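The numbers here are math on the coordinates, done by the rules we state, and not lab data. Bear in mind the structure is a predicted one, so any value in this text is a computation, not a measurement. Cβ atoms are built from the backbone, for glycine too; each structure is taken alone.
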Structure P
Amino acid sequence: MARRIRITVAYDGTDFHGWQLQPGLTTIQGVLEEIVFGIDKKPTHVAGSGRTDAGVHARAQVAAFTLENRIPVDNLRRAINRLLPPAIRVYDVVETHPDFHPRFDATAKTYQYTIHTDEICPPADWRYVHWHPYPIDRQAMVAAARIFEGEHDFTAFAAKDVKDHEGKSKVRRIFSSNLEINPDGRLIYRVRGSGFLKHMVRNLVGTLLHVGKGNFDEADLKALLRPNCNRKAGPTAPAKGLTLWSVEYGQSTDSETPIVLR
C-alpha cells in the first residue's frame, strides 16, 4: 500500500537553480526525486510548499511524496541523507494522510532576509547575506516594514509569472512584517503571511532599502499596495539573502509555531 511521506528539508541554495525541477539543471526537487526513485525503484513526484528561486536558502522547507517501500521513517531519513549532497539535509520524516499537499495545506509561511551593512562582510557570511555598506536610514526602514501587514494587493511587488494569464488574485495577507537592527551590523527582515507571490519578499526588501535611501516614504508604500497600482516597487533584492524559515500547517495564524530541527 502506498504511503504519503512528509519531510522537512534545509538547504544552502547557492549552487542550485532553485527548488523546481528544470531539465538539464541541478535543482533541490530534482536531487530529491532522483534519490527517492533509487529507494522506491519508480518515478516519484516530490511536491514542495513553495518554489524557492535560484540561490535562495531554506531552513525548513516542507515537501511530500508517495512511497510504496515499507522502510521505517527513521531509516528513510538516514538513507536519504546518506545520498544527499552536504548542501541539502532532511531533518524530519513522518507518514501523513494520503491527501496531504505541502503547498495547498499550508496556513502560513515565514521568510527571513538578512542585510549586512558593515564595511566588511565576513567571508563565512557572504553566501547568505546581501552586503549593503552604504548610508541608510534604518529607523525609517523599521517603521516602513509594518506598513506591509494586513491584507493587500501585492501586484506591484510580484514578478511576471507564466501563470499570470489565469488572472488569479494577487491579494495576500501578511500576519507580521518586522525589521530588526542587530548590533553586529545586520538588518534582519522577517515576514510571515498566508502566501507569497514570485519574488515578492525580495521586492519587499528592495522597497525597504529604497525607503532607507530616502527614495520612498510612507505614502509611496501605501500607494504601491492599492488595487490596480501601476507604479513599480523597489528593485528585487539578491536571492542569497533570503531564507525560507518555516511553514505552518493546521495551526492558528495569530502566532508562529516554532519548528524544532533535530
Structure Q
Amino acid sequence: MLKINNLSFNVNSDGQDKEIIRDISMEIPDGKLIVITGPNGGGKSTLAKLIAGIEKPTGGSMEFNGRDITDMSITDRAKLGIGFAFQQPVKFKGIQVFDLIKLAAGRDITISDACEYLSQVGLCAKEYINREVNSSLSGGELKRIEIATVIARNSLLTIFDEPEAGIDLWSFSNLIDVFRKQREEIRDRSIMIISHQERILNIADEIIVLKNGYVDKHGTKDEIYPELVGTPSAVQKCRGISGANDNET
C-alpha cells in the first residue's frame, strides 16, 4: 500500500513560488486499479513523478508497504517494487528490444519469454525482438514496447503517465485490453494510471480527481464516474479528445 501524507511540491518561477501539489493525502491500496484524472495543469503528472522519485517533494511524506520512501532515489524505489511508464517513452539507441525487456525483468529470461510479453501488447514478436529501441519505431510501437517492459518487471505498484498519448486508435484499443487483463490478474499489486480517457476511467476500481494541485474527488468508479460524465464539459475532460496528447505540468 502507498500512503501519501500532506504532500506538497512548489517550483520557483520568476522569483515566486508556485504550488503544483497542495497538501495531498491519500492511500493507494493493494489489488486495485486507480485512475487519476482532472483538468490539464492540475498536477497529475507531477504527482506521478513524485511517487516514482523523479521529482522531490517540498513538503509531506510517502510510505510504501510501511517504508518511508520520501527521500529515496528512483533506483531504491524500483527495488522496493515501484515501476513507472513515461508519457513519452525513452529511446535507447544501440539497445535491442530483447535486451531492454531482459533488463526490465531483472532476471534471466528467454527469447520465448520476451516474445510472450510482446504478444501481450499486440506486437508480432519475430518482427520486433531484435530491433533497436530508436527513432525507427513509431510512437505507438515505442509505447507498447515500454508497456511490455513494465509487464516483465511485474512491479508491486506500476504507474502509467497518460499511456494513451501519441498512439493511434488501434493501439489504444489494444492498450485497454492490456489494462483490463492486468486488472483481472492484479491480486496483491496495484496499478495507477494518469488519464483523461473515458474508456480507461471505465475500467478503474477507484478514481481520483486532481484539480489545481489538490484532491477534488476520490472514491469508487461507481461513485465518481457518473459525476464526471454528467456534463458536456466533464465528458470532454475525461475523454481528452482534443487534449489527449497535450503535455501538462
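The table for this structure:
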{"item": "Value 24, calculated as relative contact order in percent (Cα under 8 Å, 6 or more apart), assigned to which of P, Q", "result": "P"}
{"item": "Distance in nm of label points 7 Å out along Cα→Cβ at positions 43 and 59 - highest-scoring structure of P, Q", "result": "P"}
{"item": "Label whose coordinates, when helix-only ellipticity at 222 nm (-39500 (n - 2.57) for each DSSP H run of 4 or more, over all residues; to 500) is calculated, return -10000 (choices P, Q)", "result": "Q"}
{"item": "Origin of the value 11.0, where mean projected area of the Cα convex hull in nm², for residues 83-202 alone was derived from one of P, Q", "result": "P"}
{"item": "With Cα extents along the principal axes in Å, for residues 91-138 alone derived as 25, 21, 14, matching label from P, Q", "result": "Q"}
{"item": "Highest-scoring label, criterion being volume of the Cα convex hull per residue in Å³, among P, Q", "result": "P"}
{"item": "FRET efficiency 1/(1 + (r/R0)^6) of positions 11 and 219 (r between Cβ atoms, R0 = 25 Å, to 0.05) from the coordinates reads 0.25; which among P, Q", "result": "Q"}
